[in-house]
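Below are structures written as structure tokens.
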Structure I
């Protein structure tokens, strides 16, 4: 496992398309936020398997080290604008540039919308909306350089099915996810001419364990969840295939 020390690698000299179809992201510098979470850890392993030169960030270094991956490890709190800049700078220094950003951090809250308090609202929007917006802002110069070099850079934000179908008992959470999806839709149009692709990902309920760790309330009875490994596989396939939208329906039915 590497740290955020600068290397001599000139990432921008690597062809955008990997020669090995088994490692379609070979030579691509990818920053993954939320890498220690239930879905993030699966994404980290699959991005590494696909050959990405990986930089992983989350609040806990222990969680990142536990992944056991050959990756640049950057503990950072993305609720702080400085954390986003630090993660991007580490990826650029370690790998010579930045080709992709994947945001998979998240928290959840349950309870009536009429009862949600300001602290819960702030936490939901800080992590679900403000953090990925700040991360894109910090990454934009490096992604623009990658686009100018013909490397087809991408930004992928994990929203949720509640952005498509707001859910009773999860009004504040649904609103935060809908805000992220709306941002992705607008910024995708803004960046299209620059060559930076934006992918909004809205997976259905997934068995990540997040519902058992809410920042408020208690989870209602939820439908059968998808396997996080299968969800991660679908997301990485969308990154490789050049998708710009990944709705809940793209993940198929949940296993019974």
Structure II
């Protein structure tokens, strides 16, 4: 890969710190033993190395997040999205809520864009160098149960704790038994005031007790999620149903169905 030389010996100091070069090495380069052209060339090489490292880190974060597909904020239809007064669209798209360890609960009917927005926010966060984990709640509880049976639960929870943003998709879509609910509760509770959550669901808070088979556990969970959280409501018909092939006009065949 070619790079553009950016003249300026002073840039060497800042760049060397990012590359963990010692001051002694830079002093040797700046004491007259290297020409200006050589220093400029080295500055460009260091910028290239930093660019490579940043890209490698972003690629690693994308892999670790385990997104099921690629989604972006570009062109996202905000029409069905209703924001509370305590948060703005910029706070959401720029990741300000992550910096403040706040949570988003994306609530609404199936197919209204909740998962799209959750994935897009996660991928944007990875692009800013933020560690993210994406999982459906069903997959998570199955993974937690397996890890508990195999004696690897501590390792799994430690890995999840590394994520600055944890995205839990489809909460409430499938019933959870009591043991699984306890494991899920612990993961969410451990995020309280230290990391951010994005939860997508079509189940109102009043029915979370039915999902977790325990009203008290649900109340404690909602208390932690809502304390530093925002309820983002979605409305309208399913995007997938509006654009389903079955609903498109069919060519006339002369035959009765």
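Quick check: 18.2 is what I get for Kirkwood radius over Cα pairs in Å, calculated from one of I, II. Which structure matches?
Numbers: I: 18.2; II: 21.5.
Here the read-out was taken from I.
As an exercise: Kirkwood radius over Cα pairs in Å, for residues 62-109 alone, calculated from one structure in I, II, equals 12.1. Which structure is it? Of the options listed, only I reproduces it.
When FRET efficiency 1/(1 + (r/R0)^6) of positions 142 and 174 (r between Cβ atoms, R0 = 35 Å, to 0.05) is calculated for each of I, II, the greatest value falls to II.
If helix-only ellipticity at 222 nm (-39500 (n - 2.57) for each DSSP H run of 4 or more, over all residues; to 500) is calculated from each of I, II, which structure is the one that comes out at -14500? The structure behind it is II. Taking distance in nm of label points 7 Å out along Cα→Cβ at positions 22 and 206 as the criterion, the top structure among I, II is II, with the largest value. Here distance in nm of label points 7 Å out along Cα→Cβ at positions 38 and 230 is compared for structures I, II. The highest value is that of II. When FRET efficiency 1/(1 + (r/R0)^6) of positions 46 and 150 (r between Cβ atoms, R0 = 25 Å, to 0.05) is calculated for each of I, II, the greatest value falls to I.
Out of I, II, which structure matches 21.6 when mean count of other Cβ atoms within 10 Å over residues 158-165 is calculated? It was calculated from structure I.
So if we calculate FRET efficiency 1/(1 + (r/R0)^6) of positions 70 and 190 (r between Cβ atoms, R0 = 35 Å, to 0.05) for every structure here (I, II), which label has the highest result?
Values: I: 0.50; II: 0.75.
Top value of FRET efficiency 1/(1 + (r/R0)^6) of positions 70 and 190 (r between Cβ atoms, R0 = 35 Å, to 0.05), among I, II, belongs to structure II.
Please compute relative contact order in percent (Cα under 8 Å, 6 or more apart) for structures I, II and give me the label with the greatest value. Can you show the working numbers first?
Values: I: 19; II: 24.
Across I, II, relative contact order in percent (Cα under 8 Å, 6 or more apart) peaks for II.
The numbers here are math on the coordinates, done by the rules we state, and not lab data. Everything numeric in this text was worked out from a predicted model, so none of it was measured. Cβ atoms are built from the backbone, for glycine too; each structure is taken alone.
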